[in-house]
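Student: Structures for review follow.
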Structure I
Amino acid sequence: MKDRFGILYAIGAYACWGFFPLFWKQIDHVGAIEIIMHRMVWSCLLMVGLIAAMRQWREFIDYLRQPELLVRLFVASLLMSINWGVFVWAVNVDRVVEASLGYFINPLLSVLLAVLFFSEKLRKIQGLAVLIATVGVATLVVAYGQLPIVSLSLAGTFALYGVIKKTVSVPATHGMAIETLFMFVPAALYLWYLSSVDQAHFGRDLRTDGMLVLSGFLTLIPLTLFALAAKKISLTALGMSQYLAPFLQLSIGVFIYQEPFGSDRMLAFGLVWLALSIFSIDQLGHRRKHRTALQR
């Protein structure tokens, strides 16, 4: 039952992230950094307000007195801030397809990090899958003469974020509140600066204001679901669940925003999808064997 709820939480989180390009496109006239700062400010206010409503201040303060926990959550906050910024920028400059590749790569990168940080064993088939995905990325490098920085940045920061969240023992609500609290002051100062030099978009029209405030609320839903999932299922299973988000993002980029998807990209994506297929089949087979062994 624990695993079942964990998978549901993960699917809910990734579905939200998959549809996010549709939301960010509505405010693409606002700079990516300004959007991220608003996400931080409104997310923090909402999370702190939620803790106050639940009357959990004592527990929240107790977590703030744990230096090791705060260091890990600070690192998680930095990673997520970078991830948010890169993704919003990619959507606003019509690079949704490239962003989706990053999230296709992420599950395989999560497997490698699970081997490095949690001593999870990498089976031969999984190693083959990682190798094929690497060839897929290399195909883009050869075709374009440069690394797919957007893809690799998104994959790397989110995979490392998953590692950090796996190592902290704190309720999702409190963890998210602390993560956003770290960035609240710099975000608020940046927005104040924009306002002081008359470059802020907030306050100019009601629609934009509402969307920026709503971005904080929408940010918390998948992150909270993700934090809950990270506590209930393995990092490997968490990575596998992510396929939904990049599939939705790719579909939106190609079919709604008409982004290019030529032969080079088709080959690269095809190799990554092949890697994910091999990995998934191996993972499912391993889980069946494990369940059979437990039933004996």
Structure II
Amino acid sequence: MNALEIKNLSKSFSGFKLDNLNLTLPSGCIMGLIGENGAGKSTAIKLILDMLHKDSGTIKILGRENQENIYLTKEEIGVVMDEVGIPECLNAKQVGKIMSYTFRNWNDEEYANYLKKLSIPADKPFKDFSRGMKMKLGIAIAMSHESKLLLLDEATSGLDPVVRDEVVEMLSEFTRDENHSILISSHIVSDLEKLCDYVAFLHKGKLLLCEEKDRLLGEYGIIHCTAEQLSELDPKAIKHKKETPYGVEAIVLRDNIPSNIKISPISIEELFIFMVREAE
């Protein structure tokens, strides 16, 4: 069973349209939804959660339409938005008490373990938390009621590198259970490259690609050569080139490049920038 299936999803606003989005997230996997600010990442997640009403298309979560048995569906989803909406007067212990009445499958012991693991103080008011501490508390809540799918919207944005690394490690551990899946959006591509099994590139409301990360990295590469050497290659193999006084850097299809030419790995961030430039 797929954790998430989105087909032909569209939503229009004044000056922006999420246009015909198609995504499939297999169970047990992590998908990174990558895009610049304003690309439509938050809109897509709000549509999945039925916080916005779609114009057209279908959304299935864990095999059910997202509007079918919505209370059961939301029990099985852990959500962390870019702002964690917790009353500032509450502390983590009080939040846990409230959540035990909110979710039928709330696990007090698991929640306490996450607080300890993430060094979240139980008695400190939420208003005195740093942004990193707020996000870690949001993730602890999302993972403490037997969630099968986590939806994380810019959950690593604004965090320092040490906290981001903690969060990435915790999310990787979550999906060791093949019944657990994650859709995480971010414009910090380096985090998603370490974490994700699949990547989806979103630009100005349009999906540029949705593919297995390892397959993409195996398909594309970077070469450094002279303009003369580049001219001898199959033009179809050259997807993008940048000329400088010191030579040429080119993004290429690995299988179409002769074995005597050294091909360097490409990062997901470099590939995303290339795709955006091609789209424009």
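All of the numbers you see were taken from the coordinates with simple rules; none came from a lab. Predicted model only: the values in this text are computed from it and were never measured. Cβ atoms are built from the backbone, for glycine too; each structure is taken alone.
Student: So if we calculate relative contact order in percent (Cα under 8 Å, 6 or more apart) for every structure here (I, II), which label has the highest result?
Tutor: Going through I, II one by one, relative contact order in percent (Cα under 8 Å, 6 or more apart) is largest in I.
Student: When semi-axes √(5λ) of the Cα gyration tensor in Å is calculated, the result is 32, 26, 15; to which of the structures I, II does this value belong?
Tutor: Source structure for this number: I.
Student: Here's a follow-up. Of the structures labelled I, II, one was used to calculate helix-only ellipticity at 222 nm (-39500 (n - 2.57) for each DSSP H run of 4 or more, over all residues; to 500), giving -28000. Name it.
Tutor: I
Student: One of I, II was used to compute FRET efficiency 1/(1 + (r/R0)^6) of positions 40 and 224 (r between Cβ atoms, R0 = 30 Å, to 0.05), and the result was 0.30. Which label is that?
Tutor: Label of the originating structure: II.
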